[in-house]
1. Here Cα Rg over 2.2 N^0.38 Å was calculated and came to 1.02; which of the structures 1, 2 was it taken from?
2. Work out which structure the value 14 belongs to, where relative contact order in percent (Cα under 8 Å, 6 or more apart) was derived from one of 1, 2.
3. Suppose helix-only ellipticity at 222 nm (-39500 (n - 2.57) for each DSSP H run of 4 or more, over all residues; to 500) works out to -12500; of 1, 2, which structure was it derived from?
4. With mean count of other Cβ atoms within 10 Å over residues 93-100 computed per structure, which member of 1, 2 shows the largest figure?
5. Assuming 2.6 is distance in nm of label points 7 Å out along Cα→Cβ at positions 5 and 77 as calculated from a single structure, say which of 1, 2 it is.
6. Computing FRET efficiency 1/(1 + (r/R0)^6) of positions 21 and 53 (r between Cβ atoms, R0 = 30 Å, to 0.05) gives 1.00 for which of 1, 2?
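Derivation of every value follows stated rules applied to the coordinates shown; laboratory data play no part. Quantities reported herein were computed from a predicted structural model and do not represent experimental measurements. Cβ atoms are built from the backbone, for glycine too; each structure is taken alone.
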Structure 1
């Protein structure tokens, strides 16, 4: 779950899933729709890229994250009876710090890129993202609907 869009070769990973599942068995996977289906993610990246040009290349959608791509990956790996569905959850944040701290201290692209920036740029990005998060309202809870794509496939007999 929520991993195939991070591996170097998602097609190879899906083929390995098919290889290790017994005939007639089922494999499933889900990936975030990390471009259009994650508004909390977009809030950060759109604001960041307006300030820091090095962020722009990071906005490219990851493989398997667009509608139909994960299903195609499973089909190319040899699964049959593949179904795809869209899952929607709400990402809840208690306030700006709850939203921001994982960006800075978490794992992955965001924290890595922020850590490489000069301190004054980091502060400028944080200030701009805070303004976008607050949207001229008091700090407090925010909720963002987020989308993942899920597939289920059967290994042929």
Structure 2
């Protein structure tokens, strides 16, 4: 059931064949491509999702994450700067900026953002225990402490 990224790509492709404008399917297709290490395809899917959805922090965070993993750190930092620039005018989920920092190898900044998400009661933290995007942080004491707080009553 988990890590079946080929099946995910197939299913999201079917959804998009029925409704090419359904941006959440493009977003999830991009996530599956990232997990398969298909970064150019992921970037393309996230850019298509952004074109369909407009400016959303979720898509911008995922795009920045994929760009960083693909080695295009300048473009990833531009995504991050765009998100940070919008913080004064709309809500930017710290989970999304943490994704980019994680992919850039900026562990402390990623953890700062995840702790801010916890203070803000970010609902995406429900996925923190299983989200493979944060695997690089799992050995960090701060990350384990955060998991303990998030899932204390689970």
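1. Values: 1: 1.22; 2: 1.02.
Structure of origin is 2.
2. On the way: 1: 41; 2: 14.
Source structure: 2.
3. Working: 1: -12500; 2: -21000.
This value belongs to structure 1.
4. On the way: 1: 15.1; 2: 26.4.
Evaluating mean count of other Cβ atoms within 10 Å over residues 93-100 on every structure, the highest lands on 2.
5. On the way: 1: 1.6; 2: 2.6.
Source structure for this number: 2.
6. Values: 1: 0.10; 2: 1.00.
It was calculated from structure 2.
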